[in-house]
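The structures come next, written out as structure tokens.
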Structure P
Amino acid sequence: MSVHDSLREAIQKKVVVGFTFDEKNYVGSPHALGETDGVAHVLIYRGEDAHEKGVPPTGQWSCLPLTDISDLKLLPSEPFHVGHPDAHALKGLHKVEIRVA
């Protein structure tokens with residue numbers, strides 16, 4: 001399955017993904033898939049969210065080009081970050097194909 005198709009499935013099912021970006025390993029919750037200047041991107045919360053009271057999430061919103069993502073795998077046992085991206089992060093996608101409902 002392609003990176004695009006795997007991210008689409010993860011967004012539809014609200015599943016965390018593990019992936020490599022810039023030769024570093026990350027875990028994240030993808031929230032939207034789309035394009036920026038004609039290039040496919042994903043809006044993703046990179047980091048962890050334990051969903052425990054009093055424990056703040058440790059991550060950041062990023063808009064990443066799919067061409068730079070590899071080794072993507074779904075991690076259904078990890079907690080999905082359900083927060084909302086800030087206005088700056090949302091501007092990273094100019095055309096949205098799919099987003100978390």
Structure Q
Amino acid sequence: MPAYVLHLGATVACVHGGQGQPTAPNPRVKVMGQPVVTQPIPYTIAGCSNPPTNLGPCVTANWLTGSVRVKVMGQPVLLQTSPAICLPTGTPLNVLVTQLRVKAQ
């Protein structure tokens with residue numbers, strides 16, 4: 001099912017409220033003037049409120065799947081519906097806001 005493509009300006013957060021940012025968006029393709037993000041690129045999480053006694057705060061997140069049809073430089077683009085897992089907590093990373101023009105499958 002088609003979903004919106006993630007870009008650098010998308011709002012992404014862990015379930016504890018920490019904000020996620022891609023470590024290296026792909027500058028070759030832009031959506032709404034901002035680079036898209038491909039699957040193997042991890043996200044860093046800042047501001048996670050999960051206490052250290054409960055597996056600590058979320059630090060990074062890895063995406064499990066990306067688009068099956070759209071690739072940038074051979075790597076699948078990430079979609080609004082792509083699942084991701086935060087480390088070390090194992091909780092999901094949620095896409096809250098993204099661009100609303102380009103969809104992929």
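No value in this document is a laboratory result; all are computed from the given coordinates. All figures in this text were calculated on a predicted structure; none of them were measured in a lab. Cβ atoms are built from the backbone, for glycine too; each structure is taken alone.
Here is how the numbers come out for the structure above:
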read-out: Rg/Rh (Cα atoms, Kirkwood Rh) from the coordinates reads 0.94; which among P, Q; value: P
read-out: For distance in nm of label points 7 Å out along Cα→Cβ at positions 41 and 73 computed as 2.9, the structure of P, Q it came from; value: P
read-out: Mean count of other Cβ atoms within 10 Å over residues 1-8 from the coordinates reads 19.0; which among P, Q; value: Q
read-out: Given 0 for helix-only ellipticity at 222 nm (-39500 (n - 2.57) for each DSSP H run of 4 or more, over all residues; to 500), calculated: source structure among P, Q; value: Q
